[in-house]
1. From which structure (1, 2) was Cα extents along the principal axes in Å calculated, if the value obtained is 51, 45, 35?
2. On distance in nm of label points 7 Å out along Cα→Cβ at positions 62 and 150, which of the structures labelled 1, 2 is highest?
3. Out of 1, 2, choose the structure whose coordinates give FRET efficiency 1/(1 + (r/R0)^6) of positions 6 and 214 (r between Cβ atoms, R0 = 25 Å, to 0.05) equal to 0.20 when calculated.
4. -9000 is what came out when helix-only ellipticity at 222 nm (-39500 (n - 2.57) for each DSSP H run of 4 or more, over all residues; to 500) was calculated for one structure; which of 1, 2 is it?
Structure 1
Amino acid sequence: MLALLYDVHGNLAALEAVLEDAAAAGADDWLVGGDVSAFGPWPVDTLRRLRALDGARWIRGNHERWAVESADVPPVPLARGGVTAARDALGPKTVAELYALPRWQPIPGGEAWHASPRSDVAGFGAAAADGDADLLEARTPPLLVVGHTHVQMRRDVERRDGGTTTVVNPGSVGLPFDGDPRAAYGLLADDGVVTLRRVGYDVERTVAEQAARWGDAPWARAVAQTYRTGRPSSIPSQTTPRP
């Protein structure tokens, strides 16, 4: 059984809870779907824990790319602050290693990408949209697992070839945006069935570590608010960027 671990964002406490729950449910394989370290208080420890998962499949997320392609980071303090802090914590060697990760991985019954085959920032919303078929970039997997939006969802997308792809987002392990602060992930069985799961964890431990690690930085305070509410927060007078 493959555990789908997306958007951990440096939240080791949430990751530990998810790994325990997944192992108890029978997971013996792992997909790390990108955006591993940025924003959270444990950027290095989170990466180390994920790297300890034997045989895990990895995908590069937009934050792994932004750590190198800094010109693409949205020009708002929340994004710029989180990217810079994580990049400095990881160091140039690790940043280069993460940048070299593949954009996608084959999985039982389909494919896994960070946001979509189109790009690592163009994601599928919870509701159908006119441009959904374009996000597939003419790929035709029966199952497409994605992340990036930090919202758990499962729905069918009609392709340009007339077929249908089931798109599943297991949600964010470390920074959910759907109003439920519990850690989110998925389990993919060998028969292609995906189960979406939520796991409670010690949110206040993460909030305290956020303050201890990053001090009074406005971007870090905004992220701490999201830990508690499960909804995206912004620095006052600024626009909330994509995750």
Structure 2
Amino acid sequence: MGAWAVHAYTASGAAIALLIVLAAFDGDAVRALWLMLAALIIDGTDGMLARRVRVKERVPEFDGARLDDIVDYLTYAFAPMLLLWSGGYLPDGHAGTVLAAIPLLASTYQFCRVDAKTDDHLFLGFPSYWNVVAFYAVVLGLGPTAVSVILLVCSALVFVPIGYVYPSRTVTLRAPTLVLSTLWLIAYAVLLVQMPEPSDVVIGLSLAYIVYYVGLSLWLTARRRSRGASPPARELEPAAAGPTAE
């Protein structure tokens, strides 16, 4: 029963994606971002719960990883792009529609590649964090030109073999990364409470985490290349940790 409860917990993200879309059509970007925060928390904790209750052993006939990918595509890619498109953060007309479609197409590739997650727990290529892009577009009040450039650059980075930190699983600096990720989520909530006049200090602290994340990702990528694709055995999670995340 516990395994099915974890699957239901993951699947709830699909319902949240629908609520994000409805908030976007209602013109309530802040409500949509609150819902994205809920989706982030679910996605950040369901894998840990899945490993703890050993869902792959208890419900072997159900593919939790596929469920997780479906929900993540809805909450990390489709719903955020609809928010940007409907909220006027993209150019008017066909140009905006095309720009909204490009990240969605790039993410279909990212979600379907078999090497999207490396053995040392990195995401290979930009991991479709369009929800984070949407968050900063709304909080910072970015215009269509800035958002368009960010979308195009990040879409191109999907195809560049840079390893990005998997916050809940990358072993190197895992403890500080988890702490900083939690603080970033708190800053996310604080900024939403402060809308429409978010604090510059909180924005700066929030962006500092992004700098840390990108810097650590680039360092780990460079180290992997210098040592070869396979990391030292001591940096892999032990087999006793249970099945892989959903």
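1. Numbers: 1: 51, 39, 35; 2: 51, 45, 35.
Among 1, 2, the structure yielding 51, 45, 35 for Cα extents along the principal axes in Å is 2.
2. Numbers: 1: 1.1; 2: 3.6.
Looking at the calculated values, the largest one is 2.
3. Numbers: 1: 0.65; 2: 0.20.
Answer for the origin of the read-out: 2.
4. Values: 1: -9000; 2: -22000.
Computed on structure 1.
A short reminder: the numbers here are calculations on the coordinates, not readings from a lab. In this text, all values refer to a predicted model and were calculated from it rather than measured experimentally. Cβ atoms are built from the backbone, for glycine too; each structure is taken alone.
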